[in-house]
1. Consider the structures I, II: one of them gives -7500 for helix-only ellipticity at 222 nm (-39500 (n - 2.57) for each DSSP H run of 4 or more, over all residues; to 500) as calculated from the coordinates. Say which.
2. Figure out for me which of the structures I, II the number 12.6 belongs to, where Kirkwood radius over Cα pairs in Å, for residues 65-104 alone was derived from the coordinates.
3. Hey, FRET efficiency 1/(1 + (r/R0)^6) of positions 25 and 137 (r between Cβ atoms, R0 = 25 Å, to 0.05) derived from one of I, II reads 0.55; which structure?
4. Taking distance in nm of label points 7 Å out along Cα→Cβ at positions 49 and 169 as the quantity of interest, name the structure among I, II where it is greatest.
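Read-outs: derived from the displayed coordinates by stated rules, not from any lab. It should be emphasised that the depicted structure is a prediction, and the values quoted were computed from it without experimental measurement. Cβ atoms are built from the backbone, for glycine too; each structure is taken alone.
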Structure I
Amino acid sequence: MLYGVVLAGGASRRMGQDKALMQFNGCTLISHASHLLEAAGCESVIVSRNEEGYLRDKIEDAGPLGGVHAAVCEIVENPSCKPSKKGKAKRHELLVLPVDMPRMTPQLLSQLVSLGRQNKRACFVENRFLPFYLPISSNTQKVLTDYLVNQGKRRVIGFLEHVNALALSSSSVENEAQWLNVNTPNDWPTNKPHHSL
């Protein structure tokens, strides 16, 4: 099963307000990111956000990987994800997208999934570390926990390299606009951010 993970746990200090709840094309950035993941084929979307009603981190101050770790734990520990009586475990995968990339396209997200599935490896675009595709194996939770807790590391690209992720050539990704990352009011597509309700 392909799960989408929206990373919406940032402090939004540079934006001056909670950017996850800001309006883009008539919906919050959380909803917009969720729709992008669904359009890319995700059957279920998890929102990582340290607030009531969302998936909270299990490891404090772990950055984006804290949200990924919480999602992996949620999926692995879910009874429906356990092997059936026939002994065959269901295949589970993550497609991870930050909440602040409103111009990202379902086409690129789908491309990451397809390439990752073909090669049976995590996949991202070179010189970018988000979004990324991550197949969940029997030891993914252990490897990620070790990286964050025992090694004390936080860098997403470091983790992707650690699991031997495949880097998609950036030259094959022509649409530069999709990499827009909104961190400040000046980054907003219209330069006039729509405030949250």
Structure II
Amino acid sequence: MFTGIIEEIGKVKAINKEQSNIHFTVEAMMSKELKIDQSLAHDGCCLTIVQKNDTEYVVTAIQETLDKTNLEDWSVGSKVNLERCMKADGRFDGHIVQGHVDCTAKCTNIEDLNGSWKFSFEHKNTSHKTVEKGSVTINGTSLTVVDSSPTTFSVCIIPYTYAHTNFKDFMVGSKVNIEFDIFGKYIQKYLEKIN
């Protein structure tokens, strides 16, 4: 389980395909503290470390992961938001994030608000929803929804988040990973069953 508070931006150093799987080598300062078999969120997608040294590590994405995320679009040099699992005695500084990406979304607009930024997104997943002032995870970052419709939403980004995540690399058309709020998903499922 994660909280959506990004610890570091890693850099993809190598990409190796093996049958339908892709092995990503990622350079990160936290690599020396990681362990093999440890779970780590990459742009919000939970992946298992299979190899490591003090400067980089390797994770493997299977076809199901590639189908649901933007990982297949990564290239050597791509910058990736990283977060380790929450410690049992840690604080919930963001919200409950599972590391299970629901779908991708496309950035449709970036508005400079003279000190912050408003990012708008569109997705095709009508089975899950956002709500205004609710939580959403974008590339692993816990954020508050500003505007919401069945297939669109927006978030505002403060300068610290902009500087310490890969949001600064987003452009109109960028594809990002979305995880909808787990409580909202359970409530929606329950309402579907009783109606």
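1. On the way: I: -7500; II: -3500.
Comparing all candidates, it corresponds to I.
2. That value comes from structure II.
3. II
4. Values: I: 3.9; II: 2.0.
With respect to distance in nm of label points 7 Å out along Cα→Cβ at positions 49 and 169, the highest-scoring structure among I, II is I.
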